[in-house]
Structure 1
Amino acid sequence: MKQLLNWVLTSALLFSCNTPKTSYNAFNPGQEWLDNNGVHINAHGGGILYHDGKYYWYGEHKIAGEAGNQAQVGVHVYSSDDLYNWTDEGIALKVNETDSTSDITKGCILERPKVIYNTKTKKFVMWFHLELKGQGYDAARSGVAVADNPIGPFFFIKSVRPNKGTWPLNVQEYHKRPVSDTVKSKYCGGLGCLPAHVDSLNILGRDYKNGQMARDMNLFVDDDGKAYHLYSSEENSTLHIAELSDDYLSHSGRYARFFSNRYMEAPTILKTSKGKYFLIASDCTGWAPNPARSASADNIFGPWTELGNPCLGQDSLTTFHSQSTYILAVHGKNDAFIFMADRWVPENPVDGRYIWLPINFENDRIHLKWADKWDLSVYNK
């Protein structure tokens, strides 16, 4: 019996060692995506950094069950040379498991982490949407962490409400008037939660002293090295685009608000070689997928023109059952962009799937079409 057991164990070990690892040569949207260890990639709500010839994918590390909707571990990072095959590099930013007073204590809500590299300071800077533990989505803060290496460790610096005591570039005089006593300090933050138009209530003015709300977010570095923080604000009703300081660790004080009362969350952005900016965002329906929104501008501070749903074909009204998280510029190719989105599974978030699709340009608009399988050769046409 002992000899038989040893044979079984030895055979199993040899089989596992000789079993080839999954290797990809194409994208398979919505399917399980395994890393170098044969484990489904765990980088939800993520974004990509390209640095020194390698791509780094940062995202929310989820666990099984509804507890995975809160941050139990931190931000996961993977690396890749080809965008198809990803190596697990571990946890880039860990939640604080020992200090219950930390803003990023275990059990907080830490969403949509994005990382950019500052060529002046030589630092990797991470921003993310942060909700304090036990407060639901009331805090509406932005967290900042920094590292010397793209895979971390990242060290948490602070969390803030953006642009405290600062008016946007396109502020209107009525925003500076006293806010009515009937305006609540918080609403539910979803479509239809506000009892009137956001400007009638003057949510911007309400939050002027303590800083603006910041939920779904993204980062963008322009051609001149200036970095911008895009975030859903004013109870999710209005998008803010805010310039960051030269070190990317704070806001410069220059920002503007767009799409007032349009409830556009999950913002993503790109800039073409012709200098045109495009935005893809979503409606505000919680975990439920909805038709994407798109817009364009010649200047990041507007004016922005809405272009409607960029998705075409079957399932276009649900953005192919997903929500935007990032737009990736493919290195070395002109105007080659990948739309990144997540299929959320709130009852078991670790099983969420990723939707990556090529962005097509036509008549000054952008379009997304479903593909069961595709590869980077689409950009060679």
Structure 2
Amino acid sequence: MNAVTTDKRRVRELGTSTHRPRRPARFVVLAFMAMLMVLLGIVMVLSAASVQDLRIHGNAWYHQRRQLIWVVLGLAGLVATSRLDYRRLKPMAVWLLVGSVVLLLAVFIPGIGIRANGSSRWIGVGAATFQPSELAKLAVILYGSVLLSSRPVNDLRGTILPLAAVLGGVGALVYAEPDLGTTIILAAIAASLLFFAGLRLAIVGATAALGVSMMGAMTMTVGYRRERLLSMFDPWSDPLNTGWQAIQAGVAMSNGGLWGMGLGASRAKWGFLPFAQTDFIFAIVAEELGFVAGLGVILVYLVIGLVGLNTALRAPDRLGQLLAAGITTWIMIQAYVNIGAVLGVLPITGVPLPLVSYGGSSMVLTLTAYGVLLNVARQTP
């Protein structure tokens, strides 16, 4: 009997021991939940944008085609980062941070930055636009994770001051755009990184309280921000201006009832609800698919949060722990800031619903970062 035949028989006898190792349950759950949200987004962007796309562009697929391109690019990024050992990202931390700061500064340069709806959040590259604050989230997570995994968290000069300088600088640039929603998300990411790095909860809480107080004070000193914040408590005090979006979102969700009006049957998307395919896509989901679907979306983000944080707690090393915690916090907090604004329990801040809303920068970078989380989950026992 030759050697080849012997090897084949040995493979059959060993059975499953020669198979590729099974992926951990955390990896499977996280991957499934992400794909579920991406598929929901593909369907709902078409539904939410088609009416206005046909009216304005003469093509009901205008936003949908672009969204499909962003999804493909994002999934390519997800596959790449999920297969790349997260430890190999360490040399990129400083360069990614420097690049994001340069791009954040570029949004304020006339001719490069694009100002829309009272904010300078984008830079133009030909016919395409890019939102640097989305890259800044990933840059802050990677830089903070590398720094906190290599130095003691209570080292004032070596850890606290450099991290505070980075977070303060990036946060100030984002807040100046202005983008209060992303500033809040960056603050939540920073708190998560510090907590998982071992900083005492009391210190993290006190720092967070100070940050919230400062942002609240700055918000109340600017007219339109103050009006938007106050309209959260009584949108009917200015129903045709600051309260319009909140009122229309509420009407849309109430029309949906328990099971929804049916896919494609939304009334709000007929010009009543601005940004239906971006910031307020959750309202369209609840209107067309009902309260049950809306609750399902909330639960999916809760599962991502719980499994992601469990991955962070069980990660094989400190770097993996911090990366998983930061990325999970980003996605979970952004989701609930968006949903809270649509429900009227939080101020409207203009952040998209992760993995669902229309938007190239958000979709590509969120999926790319999610791939890093999957890579940590893959290596977590």
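Bear in mind these aren't lab numbers, they're just calculated from the coordinates by the rules spelled out. Keep in mind it's a predicted model, so treat the numbers as computed, not measured. Cβ atoms are built from the backbone, for glycine too; each structure is taken alone.
Quick look at the numbers
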| item | result |
| --- | --- |
| FRET efficiency 1/(1 + (r/R0)^6) of positions 65 and 345 (r between Cβ atoms, R0 = 35 Å, to 0.05) derived as 0.55 - corresponding label from 1, 2 | 2 |
| Among 1, 2, structure where distance in nm of label points 7 Å out along Cα→Cβ at positions 57 and 329 as derived comes to 3.6 | 2 |
| When relative contact order in percent (Cα under 8 Å, 6 or more apart) is computed for each of 1, 2, the largest belongs to | 2 |
| For Cα Rg over 2.2 N^0.38 Å computed as 1.02, the structure of 1, 2 it came from | 1 |
| Label whose coordinates, when distance in nm of label points 7 Å out along Cα→Cβ at positions 105 and 249 is calculated, return 3.5 (choices 1, 2) | 2 |
| Kirkwood radius over Cα pairs in Å, for residues 41-256 alone - structure with the largest value, from 1, 2 | 2 |
| Answer label among 1, 2 for the case where helix-only ellipticity at 222 nm (-39500 (n - 2.57) for each DSSP H run of 4 or more, over all residues; to 500), calculated from the coordinates, equals -23000 | 2 |
